[in-house]
1. Given a value of 49, 47, 33 for Cα extents along the principal axes in Å, for residues 326-493 alone, calculated from one of I, II, III, which structure does it belong to?
2. Match the computed value 0.55 of FRET efficiency 1/(1 + (r/R0)^6) of positions 102 and 286 (r between Cβ atoms, R0 = 41 Å, to 0.05) to one of the structures I, II, III, and report its label.
3. Match the computed value -8000 of helix-only ellipticity at 222 nm (-39500 (n - 2.57) for each DSSP H run of 4 or more, over all residues; to 500) to one of the structures I, II, III, and report its label.
4. So Cα Rg over 2.2 N^0.38 Å, computed for just one structure, reads 0.96; which one of I, II, III is that?
Structure I
C-alpha cells in the first residue's frame, strides 16, 4: 500500500512515502540482511548486532511454535525495556501471534484485569515481576527471564547481589508451565513461517482513551508499519545505519514502541536501551554513546535542563530531540535547545493512532506552541464540542479528529467505546485543539481536563506555561477542583528546584501579571515530586482525584 501525499512544510518539495512493508517482523529481518554486523541494541555496555538479534528472535519463535503458539493467539509481555522485550516481540509476531505489552508499574489486580480481558494465556515476565502474576489462573505458559540474561560480564555476576540487597525476587521455582529464557533460546532457529498480512492484528495496547477506562487499542501490522513510513517521510535527514537513538521511552507504551523500537529499526539505528530513568546514569550515557536522537517526554527534558552537568556534556552529535505524550512548555524547549544546540521536535499522537499523527518540521516554520502538521497520509480537522458534526474554522477550539492508515481497527471486545471513538472513518481524540491558517495544529487541552470556573473556560496548559517562566519552578501541573461557588477553581502542584523555597503569595502575584484574574491559581501545593506514568507523563487525573477527595485542597 502507498500513502497519499499530504501538506508539506517546505513549499515546492513534496514529501514522498515509500510503499509500506506488510509486517513488523520485516523491520528486523531487513536490517539483519542489510547490515548484519551493525549494533542493533546496546544494554549497559553489551552490544547485540542485528544478526544476533534476528537469530535470537528466530530461536524463540521456534520455541514458541513448539509450545503451540498459534496465529492470532495473544502473548503478553511484562518486561521493562531490555533486549528480551525486543526478542519476544519479534518472535511472537513472526508466528502471527498478537503481542500484549503490559506496564510493569501496574498492580497485580490491574495486571489480572488486562490479562483476563486480552485472553492472553502465555506471558513473558521478568523474575522481579513474577510475584505479581504467578497466581493468575488463566496463564498456561510463563516464560521467565532475568536482567542477567542480557547484562554483560561482570554486571551479570554483580547484579544478583544488588537485587538481593534490594529485596527483589530472583529466578523462579520449577513448576508445570514455567520455562527459563535461556533454555528456550537453545532451540534451533525457525526455518520459515508465513508472514502476517497488513490487516492482521499485531498488538493490543491498553490505554485510558477518552474516558479514563482502560481498554485495548487494536493495532494491525499495517497500522504500525504505516506510522513508521510516515515518520520516515517526515524526517528525510535520518541516515540509515548511522543514527544512535536513546531507547528510554517504554516499549510497552505506544510512543516508545514506535519512536524507540519500530521506527529506529527501520533505519538500522543503534538503540541505546534503558529500562528506567536515573539522572546520574543518563548523564553518563550521554557522555559515552553521544546519541544523535533523543525521544522523550517533557519531564525528561525538565530534569535535564535543571542538572548543571548537562552543560559539560558534548552534545554535538545530537541533532534531534523528539518530545511527545504531553504538551512541551516553550520555556523548557528553548532552554534545552540553548544547552544542547539541537532542534526540538514536538509532535502529537495517541495510542489509538499508532501513535504519531502530527509533527513539527526539522527545518522551516515552527510556530510557538504548535504540535506541527499532520503526517503524510493523515487528515485532521477540528470539530465542534457539542455535536462533533460541524468542522470549525481556523482559530476556533474544538475536538481534534484524525483519519489515516495508522488509526486503529477499534477497541478489543468493546464495540460501545469503538463506536464512540470511530465515527464515519474518523478517530475522535478527546483532545481540544485549534488550527491556524497555515495548517499548523495546537493542542489546547484534553476535554476532560478543561477547567470551567464561574462560566469561564480555563485551559491548564496556559496556566502551566506561566508557571514554568517563574524562577525556581522545576515542574508544575494545573487542574480544576470542585468549588461550591464557582463550580471549579484552579489548583496547581509545583515542584521547586533543589534547595529553593517558594511561597504561595509570590506565585500568585506572578500569575496575576500574566493571566486573567479568574485563571490565577486559588490553591497552590508544593511537593518534592509529581506522580508520573510509565512513560513519564504527569498523572494529572490522580492529583485531581486526590484534591477532590479533600487530600490537599
Structure II
C-alpha cells in the first residue's frame, strides 16, 4: 500500500463530499492535489496542498477550504490529529495503529513489498550499454550498464512492461578498423612480424586469440589476399568474438538484456531507406547547405549541399544531415531508423542510456522521434557521467590489458559485482562519480555498500541470537506472523516503521523520475534508522530487540527487524545486489 496515494484518494473523496453538500462548486480539477511527507517531520506524517490548489477555481480563500477539509479529515481512519499551516497546508498525524498495520503489510508481502501497478503495464524499452563491438567493456561502460539494468528493474517493480535492449553498432567504420586490427593479429598468429600496431588500430591483446582462431580455421588462406577478399569475413568473425567478450563482461556484472538488435541487420533490411522515405513523404527532408560551425572553422570544412532533416521544426537547434558526401547514411540516419523500429515494435515510451559525451546528440534524436512518430513516441535520454578511479583519494592505475583503457572486468574482479553495482548507483547519473577502491571495501558508515549490507546482516545476527536464547520456534513464519505488533509503541520503533512504509512511494516516484539512485539514498535512511535503534538498545535495555523475560515484546521486535531485512532485500534486488546474511 502506498499510504500517500491512499490518503490522496481519501482527500479527493472528502472534496467530493463537500461538493455534494454545496460547500464547494462542481467541476473542480483535483489532478494537481498531492499528499506527501512534510519537509519538516515535526509538522506531522503527511501533508496535502488541496486547499491551495482548489482556492482559485473555487473562488475561496485557501484557509477557508482548509478548515472545511480539516474538519472532515479528522474522521479518516488512521488519522490522529489535523493541523492547518501557512497559507493552507493541511498536516496530518497518523496514529500508532495505522503504523503497526503498515508493518503487517511489509511482513505479509515479504520481498514483493513495494510491487506496484503504477505503470499500468505500459510497454517501455530501455536501451543501455550498446558499446561498440570492438573490444571488452571499459570501466566507463559500467555505470551506464548498471544504471540501465537497475532502471529496468525499478520500472518492472513499479508495474511497467519492460524490455531491456542492446543496440549492436556493427555497421559503421569502426568495425572495418576492427577487422583490419584482427587481420594483423591473424598475420602475427601465422608467425609474421607485425611490428608496432599502427595508429588508429585497436592495440589491445584481446584480439590475439581472435587472430589465432582465424589462423587455426583458415590457415594462411588470407595471408597475401587483398583486403577486399577478407574484410567482410574478418568483420563478421571479429564482431561475433567481441560480442561474446562483451556478454561475458555483462554476465560478470550481472547485467541482462532481452534483445540484441543489429545495426547491420537494420540497414540490410532497408529500414533506413524506409524511415527516410517516410520523412520525405512528410516533406521533412530537403537538399540544403548547413551554416558553418560557430567559432574557428575546421581546416577541412567546406560548404556543400546535403540531404537534411528539418530537425528545427521539432525543437532542435539546427537541421541535421542524413547522408554523407559518399552517398552512405550518417549515424543519425541509422539511429532514426532504429528508434522508428522500436516504436513500430510497440514501444512509444523509450529510454536510452548514453555516455555524457553524447550530450550534444540528445536534441536531434528527440526531434527525430517526434517527427517519425507523429508526436506519439517519447524518448528520455539519461546521460551518465564518467567514473574516476582512485585509491585513498589518489588516481588509481591498473594493468591495461585492453591496450588503452581499464576494463570493466578488472574492476569487477578486484572488488566484486555487488560493490560495483551499488556504488554506481549512489549518485545521480548526470553527476560525476569517484570510485575509490579503498573506501568501497572498508567496513565503515562512510561506505554505503557496507552500511546497508550491515543492516541486513545485523538482522540475521539478532535472529541467530534469538534462537540461542529462546529456541528455533521464535523465528518461524508462524511465530513472527502472529506477533502482537501493538507492543511496538516507542517513538524510535515507530520512526523505523514509518521509514519502511515509505518504500512503495519510493518505488513509484523513482520509477516516474527514471532515477534509481533514489533507492540508494532510501536504503541508507532505512539502515540509519535501524542502526540507530540498535545503538539505543545498547544504552537502554528496554529497547533491545531480545527481551528475555518478555517473549511477546521480543516477537514483535523480531517481526519489526524482519521487515527491515525484507525492505533492504527488496531494494537491493532492484539494484541486482545480493543481500548478505553475515559480514566477513
Structure III
C-alpha cells in the first residue's frame, strides 16, 4: 500500500540522536587566538606578508606540549588555508597549529578523565587527488607513547572546507593523549573531547540519504555551494545516518575541475565515518567530451579511490580488483540485514552475474541496488542504451532497466529496492513490481538537477531524498528534502509511505510474513501431512529436486545445505521441516 505524504514535519528529517556526554576539553586556535598568541609570542611575518607563524620546537603551556608550527597560514593561491567552520559554514578559521612531519611533530594534551568522543577539526595541507595523510592519536603508557588510532585525512582539493575527524576512544579512566606524526603537513584548528558514556556510540536508525544527479550544481561556479549543502547537512546529522547513496552523474563533464570540486565536498562525509557509496553515471565515464563512449572511469577512481573506502567494515568488495566502479556493502540493525550494490551505468552482463554470486551468499539480507539508469519518469523500466557502450556484446553487453529486472532483480526473493537517477522530467518515478518468488520490489527514480537551471524543477534547488526504514512496523517512508533552503517538496509523487512491506528478518522465522516455504536445509525431512508433489528450488528459481511425497519425505544429500524454496503441488499446503 502506498500513501502520498503532503505535509511532514521537517523535524523528522533533522532529528539527531541526543548524547548525554559532556564537553571536557575544547580548544580552538582561532576563537582563542588572543590567548594562544601569548603562548607563541614570537610570530614572524613571512611569505610576502601572507603568513604569520612561529616554529615551536618544544613549547609548553601548563600540561600542553607543542612541537610544530603555530600561526595564521596561507598555503598558496587557490588552496584556501583558512577554511569554513564545518559545523555552520559561517565562521572561518584563521589560526592553526600545524603538525609538520611524521618524525617528531605533536600536540600533547593535558591529562583527561574518561574520554569518549574525540574530534579533531583539521585540514590536510595537500589538495591533490589521492594525497590523503595519516596521523596518530596516541596514549601515554609509562614513559612510552602507544598508538590508539590511525586517522586518515583526505585532501581538500582546493576547496574551502575543514574536516571534522571523529573517533570514539571510550577510555573510562584518566589518560594522557597526543596527536602525533602526520605523514604530511596537517593544520589543526580545534580539538574537542567529550566525556565517556557507555551507551555511545548508539546504533543508528535505518535512515538512508539518497543524493540524485548533482552535475548541474558543478557546471556553474555560482551554484557550487548548492552541491556542498548536501554533504554538509549529512555531516551535521551523521549520528542518525546509516548510509548515503549517490546515484551517479556526480559531475557534468567528467573533468578534473569538476571532480576536484565534487570530491572536496563529498570528503566531508569521511571525518564522521558516514557510510557512503556511489556509482558512475554516463557523465562520469568516457573520453574527452564524449560520455559513455567507453567505460573509462579513471577520474572517478582517482578522486574517489578504492583504497579510501575499502578500509571500512561496511565495505564488502568489488567486481574488478582496484576499481570502485561496482561495489557491494552490508549494514544492519537488529535482526534486519541489508546487502547494497552500487552498479555502473547500464551494467554489463558479467557485472550482473557477479552480483548473483554475492546475493547467493547472503540469502537473509534485504537487497538494495543503487545505479544510474533503471526506471523512467513514466514509471516504466528503461529500454535501450543510446551511448556507444550500448553496442557491446557478450559479457560486456550494456543492460537497460528492463534487462536488469529480467536477468537479476526479479529472480531473488530478497530483492527490496532499486534506486536510480539519470532521467529528468519532473524528477520522480516509482514502480512496485512482483518478483518470481512473490516478493515486492520497490523502484524509485530521483533526479532534481534541473532545479538549479530555472527549468520545470525550479522549486527543487538542492533537493535530495531521505529514506527511513521501519522493518519492525513493516513500513518505509521516502521524503524529498532540500538542505539548501531547509524545505520539503510537498507535492504528490515525491513523498511516499508504504506499509505491509515484507522485510526479511534474520531469525528463526526467516521473514516477517513468509512469502514461500523457505528453509535452511540442514535437516533433511519435509512433512506435508497429505500426499503431494514436492519441488525444491534454489533462490534463483532453478528446480533442483522433485518427488511425490506420501506425507513425509527425506531429501537427498546432493542438494547440499543452504537456503532453498520448497513448494507443494497443493498450492497453499503448509510444509514443515523435521
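Bear in mind these aren't lab numbers, they're just calculated from the coordinates by the rules spelled out. Owing to the predicted nature of the structure, the values given are computational and were not obtained by experimental measurement. Cβ atoms are built from the backbone, for glycine too; each structure is taken alone.
1. Traced to structure I.
2. Computed on structure III.
3. This value belongs to structure I.
4. Details: I: 0.96; II: 1.19; III: 1.08.
Going label by label, the one that fits is I.
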